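Each in structure tokens, the structures are laid out below.
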Structure I
Amino acid sequence: MSDQIEIVELLTPYLMAFPQSKMNEGSLIVYAKALSPLSIAEIDAAMLKLMQNHKFFPAVAEIFEAAKSIKTTATSSEIPGVDEAWREVIQQVHDAFVYREPVFSTPEIKQAALNMGWTSLCYLEVGEMNTARAQFRDIYNGILNRKKEKSQNIAVLDMMPQKKVQELIGNVSRKFEVLEGGMG
């Protein structure tokens, strides 16, 4: 987590790179709060990337996406796309079939394959392949979206003061108590 003053100091010179932008140093204070889960290095790398193809100062979401993309490349931790994941599943159907435990490169691919039913995948007819692939795509993308959503939620909770998090948890639990009490 970065210090908000450091973030403002880092972003201020980038205002010159986007002269058409209506951003100002005051706007950067809001950006600093939102970007605080990122390191200074991540923000700087993201801005360097975004300067290459943006005419206006990038949105906070674009900075997060660029930082994640660069970090993924730097750490060689890319999650395979749907086509790569499907090829991996089909390869495991061929290699492991129903007789061995399939081995997948990521937990997300494994979860999607198992959600479809491993035995069902192994016994797919040729005419069922396109439908199965479309179902796999939807399941796999859903898993990736939930993972992204959870990661974002954790980052937001980490940014919040503990008192606010406790207040949030208390409000949620009270709402469940009201719902449960009203159903009886």
Structure II
Amino acid sequence: MNCIIMAGGKGTRFGSPAKFLSKVCGESIVERLLKQLESVCCHIMLALSKYTIMNVKNICGNYEVDCLESSGEDYVKDLATILSAYIKPPVLVLAADIVIKNSEILVKFVEKAMTEPVEVVTAVINRSGGVEPLGLSLFKSSGGSWRNIALSPSLVTDVDSVNDLRLAEKVCESV
């Protein structure tokens, strides 16, 4: 499967656009994610922006990943541009700031998502009394109907703030 890691945001809530380089479980979030994706992806693209590209030269050179620059101004627009110009579905899309317990979680998500009778499947968690998207989606085609699959916060978390970084360590502890 083709995979896209979206790493072009401003990181406003976290205080740095390079939050995906923060250490969790002894390594940067994005490097951990790249290793986990090896069992799922045949091709990985890392979408960066003017806010993040200067921080990842070593990642683009050290991993089998194609790096490209997006605007970084709007996640949805950047993703739509990348999907239409570079990669045809099905494609697994991940935010660069998610921490996943292990690659088996990704495999199970993809397997479940492929059986859903919709075009787009998004992973969500129940937290703070509501449902939050995680930044993990499978696009089987470019648009149409979608469905959410709930995952446990003990298996995966989205690092939007410094407090979320502490929660991400708990995902690692359960490994």
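Suppose percent of Cα pairs over 18 Å apart, for residues 88-135 alone works out to 19; of I, II, which structure was it derived from?
I
Going by FRET efficiency 1/(1 + (r/R0)^6) of positions 72 and 152 (r between Cβ atoms, R0 = 25 Å, to 0.05), which of structures I, II comes out largest?
I
Using the calculated result 0.95 for FRET efficiency 1/(1 + (r/R0)^6) of positions 16 and 128 (r between Cβ atoms, R0 = 35 Å, to 0.05), pick out the matching structure from I, II.
II
Starting from the value -8500: which structure in I, II was helix-only ellipticity at 222 nm (-39500 (n - 2.57) for each DSSP H run of 4 or more, over all residues; to 500) calculated from?
It traces back to II.
Of the structures I, II, report the one carrying the highest value of relative contact order in percent (Cα under 8 Å, 6 or more apart).
Once relative contact order in percent (Cα under 8 Å, 6 or more apart) is worked out for each structure, II has the highest.
Using distance in nm of label points 7 Å out along Cα→Cβ at positions 56 and 112 as the calculated read-out, with 2.6 as its value, let me know the right label among I, II.
II
Have a look at I, II and say which one yields 1.6 for distance in nm of label points 7 Å out along Cα→Cβ at positions 8 and 40, as calculated. Please report the intermediate quantities before stating the final value.
Values: I: 1.6; II: 2.1.
This value belongs to structure I.
37, 36, 28 is what came out when Cα extents along the principal axes in Å was calculated for one structure; which of I, II is it?
Here the read-out was taken from II.
Every number here is computed from the coordinates shown, using simple stated rules; none is lab data. Keep in mind that what you see is a predicted model, and the values were worked out from it rather than measured. Cβ atoms are built from the backbone, for glycine too; each structure is taken alone.
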